[in-house]
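Following are the structures in question.
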Structure P
Amino acid sequence: MAQCQKTILSLTAEEVLALKQGINFKKSREEGKCYIIYKDDHGLRACRNQCKHQGGLFIKDIEDIDGKTVRCTKHNWKLNVSTMRYVNPPDCFDQDELDIIWVDGGIELVELNPTDPWLSDPKMPEELLPGEVTITYMTHACMELKFGGKTMYFDPWLTGPAFARGWWLLHKPPEDAIERLCQADAIYISHMHSDHLSYPTLKMLAAHRPDVPIYVGDTSRPVFWSLDKSGVQLTNINVIPFGVWRNIDEHLRFMIMMDGVHPEMDTCIIVQYKGHMILNTVDCTRPNGGRLPENVALMMSDFAGGASGFPMSFTGGRYTESWKAEFIRNERKKLLNYKAQLVKSLQPKIYCPFAGYFVEAHPSDRYLKETNLKNNPEELNSLINKLSPSTLTWTPKPGAVLDLGLALKNPNDSSMAITDPPPGTQIYMDTWDFDLYVNNLNAAITEDIFKHESWIQFYYSWAGFMDYDLVVRVIETDEDFQPFPGGFDYLVDFLDLSFPKQRPEREHAYLEVKNRVGVIRHIVRNGLLWDDLYIGFQNRISREPDVYHHRFWNHFQTQLPTSGPDWASFLQQVKMEESEEAGINGCKLF
């Protein structure tokens, strides 16, 4: 893709001379955006004042004695600006650095920006007839979009749990949701997280129409990497390169774009019909690196928060109930402000908050349901109405329909464009089929491989993570995170991938992870990612020191081998070893 340079901050010669040794915070006069300039005897380095993890703002690090690090206000990540490397957590990102161009003693901070791909082959907007383009909210991140005679779906999670058994649907989908999904002309699945890639839903779809066209982005970790393990038979999965229009018919096309923070897995999408754009940023932290189209007809994004094991699954130290409550309150407020400011900057004609309607509904997760509070979509929309009064906001209900043509013609009257479900329609789920899915997970507890303690070494050798000074204690537990009778309790030293009986005497980082036994054994058995544990709140974590180990979690959440452990060969090897041992013991009798 073509690149172009953009000057984002200029300093005069006098302003450059006024820079102090060490860290300087600067704000652009035009856009009010913030930057960091580091000065030492070797010259200047610069970057945006934006944490690469989740976009937080950096401030002075009061623990910094060398004048080289800044601290993120969101999760306390620390950046060494002299090297542009993050030092807490260690071994994670490099910060994107800005080019510095000297002009008459002053400087210009310059960054490379991709050419906006949606501007290729531009289409002039045409008038839309009433009913020609409709968007129906189904549940969570699932939308049904009708364009003339074509139907497209986003991220169909319509049944079953997500993240093992941690998330359940908050909203009840329309009764005919699966039947309607089977009639789709195209389905876009944004990424591999199970609240977007729902195998229980896809299993029902495949039973009726396995050849439905499904489109995913060309991420380095394939969206359907675990399709074979799922048992779902789908025959028409299309992997689409980023930033290229894909035509469905003469009027309808779409473009998938990657996330700037998690390009290995997250994507977003632009759909265009007769020149009108719909932007869906889904869960992207920095969709398309922060470059997005302005004045689109409709924008959708996540909004809720609460979709992480941090801090709800953490125990000990500072993680008291009052600390968690304060953290959640602040985080949710920051997220609301960020989303509202993003809408203000992009000025979509209509905005809809979605992809956040889940609940920790299982009875054993009552603590999470009561304390892991989510943002209210109506509160976000109210804030947007104040900051961007020209943007129409829509808080969706299952089965509610937005008529895009009517909305564009009547931007100040939502009653003309939005049809809510009929009175008496059930909006919220009140029952979930817990036993079906929990029993399926717990079936892994009695698998033959777990009768042999050597599975531990076999599994972690397959996982392929080592050469990192971290010792992890893994404890299998019951529903209430108490030790599971007969469960495993073991140590893994990832420095040399050994399995000591006691913690090493050397100084080392330490994690203690308690996992619900059914979930961890299901994950181990099938070679699945640990997101089901971490994002699904299926573990409890304590750490010494209180440092996030990015390399460890990133590996087990995104980098595990795509082919699962060969448990058949493991059991065969165990059988051979047992036979040999039996033979040796038999000889000793004589």
Structure Q
Amino acid sequence: MASVLDMNGDFASSAPNLLKNLPQLSPDQVELAKLLLEVGQSHLFQHWAEPGVHDDEKRAFFDQVARLNANYPGGLASYIKTARELLADSKAGKNPFDGFTPSVPSGEILTFGDDHFVQFEETGVREARNAAFVLVAGGLGERLGYNGIKVALPSESTTGTGFLQQYIESILALQDASCGQVQGGCQTQIPLVIMTSDDTHLRILELLESNAYFGMKSTQVKLLKQEKVACLDDNDARLAMDPHNKYRIQTKPHGHGDVHSLLYSSGLLNVWRDAGLRWVLFFQDTNGLLFKAIPAALGVSATKQYHVNSLAVPRKAKEAIGGITRLTHSDGRTMVINVEYNQLDPLLRATGYADGDANCETGFSPFPGNINQLILELGPYIEELTKTRGAIKEFVNPKYKDSSKNAFKSSTRLECMMQDYPKTLPPSARVGFTVMDAWLAYAPVKNNPEDAAKVPKGNPYHSATSGETAIYRANSLILRKVGVKVDDPVHHVFNGQEVEVWPRITWKPKWAITFSDVRNKVSGSCSVSQKSTMAIKGRNIFLEDLSLDGALVINSVDDAEVKVGGSVQNKGWIVENVDYKDPSVPEEARIRGFRINKVEQLEKDYNEAGKFILKP
């Protein structure tokens, strides 16, 4: 390699005081240096003339610039151009919804367990073999007070099943149920893509490999690592230097909207289309209820032929959750998108809704609450990404030092959100939503104990405490729906959060992935007391006239058929409070505020094929 001064005198003369003591650069690195100067980033080189040997750091700098340039649609020039436009809009206080009038879009509102719901579930199960799943899992659990990756966190502590294990077992249950509808069966393997980050990639891979992919074929799972984007120091979009290394640009996550560009660049979408797939389902990393809602939502997509279907829950006015809204511009443009809760109220007030974000006669806002679960039809999705290369409309959220808006408190960056995909769709796109009860579909784990305890009474805590107790509530309510007498919950306070404690009922997804599955496996007069725990870990386990007052755990292989009935009574498993500040308590229990004391139980294992009866 030659020095940059030898290779391009014009380039060197444009910044003679900045490019002294350069290492030898390749032609590609020279072009990157030119690019940076052309887009107003000469400050990045100001210290390069300082004495000392920093050639390795300088080469590493160009390696980083090359990655930043390659991983952003349109490269760094496009990133900086967009940043300047958005920063100018932010400084001017420009309203991103100027000219738009909001209205309630059309969608499907489901009632759990009725005939309509069951029909959608049946359709969804049939369509599942034509679907691919995409898990957005770039986060660590530090915000929750958990030092591992979020997808490794137990979704509930009765069985200790982690979120990733639960998701994979749910997909496999859908796969088996869907293939079971094909005459003679089928060999379909539903693909799973996991979007990782620098923080999570290796740890997710290790979690999968050390657990034999939780029953999936390793070839079914593809990890796509999200790269970060450059930080910005000021309104001119000057790139920020890493405070710990003057030969490195500071970077931060770009947001989960990157999942679209990663899928586009990976080539997977075309592979799926060629394999005959029709749907792509996107979901988040810590919602233990989600797969109870997915079959019916997928059925809605197929029945309504939605290009985009957002899974939603009823939303209280001003609740801190975005609302799915139809926006119509004065020039005729329309789009159906998520509008963040802090933007929805002023938007409504500015367009003739005197009460702003208010509840209607149902007791909820007419704008459904977005929970960031998207179902996209693959064909139109590929068409759109071919135009945009997966780029999603971005936003910037600088924290200004004062009202002049001339300086930032700290560096900022462009961000994008997965659910903003519909912003670029043509008016002909069929964009809708599916609303289900929050108790069935939405219990995310995203707040640490201290933040959750500050949530106003009556609002969801969205903590590990509420996330786990919501699973027991949902399973109890589902069993009630099929006729089981389940005792009412009691109220307890854990980590400063008052929650309902229902019987600790869990089951593997292969036991029941739909409401009809539960209905077909429960018969007679069954009852479960409030103090009870029941863990069903097998495909063909049938509850017949069971009276449970204690703890019951049943494990069975797929070829075993087990009928469980009679009266089961024992001291059971006790839920005990723990102090989340007590370092002697494991993190998984501390962030919940409780642990399970397994005092006494009836546990039976059926490891061979055959028909069995358990009737104490």
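Taken together, the values in this text are just the output of simple stated rules run on the coordinates, not laboratory data. Keep in mind the model is a prediction, meaning the values are calculated, not measured. Cβ atoms are built from the backbone, for glycine too; each structure is taken alone.
The value -9000 for helix-only ellipticity at 222 nm (-39500 (n - 2.57) for each DSSP H run of 4 or more, over all residues; to 500) was derived from one model only; which of P, Q is it?
That value comes from structure Q.
When FRET efficiency 1/(1 + (r/R0)^6) of positions 335 and 415 (r between Cβ atoms, R0 = 35 Å, to 0.05) is compared over structures P, Q, which one is greatest?
Once FRET efficiency 1/(1 + (r/R0)^6) of positions 335 and 415 (r between Cβ atoms, R0 = 35 Å, to 0.05) is worked out for each structure, Q has the highest.
Matching task: 0.45 is the computed value of FRET efficiency 1/(1 + (r/R0)^6) of positions 31 and 199 (r between Cβ atoms, R0 = 30 Å, to 0.05). Pick the structure from P, Q.
Q
For distance in nm of label points 7 Å out along Cα→Cβ at positions 111 and 263, the calculated result is 3.3, so let me know which of P, Q that is.
Label of the source structure: Q.
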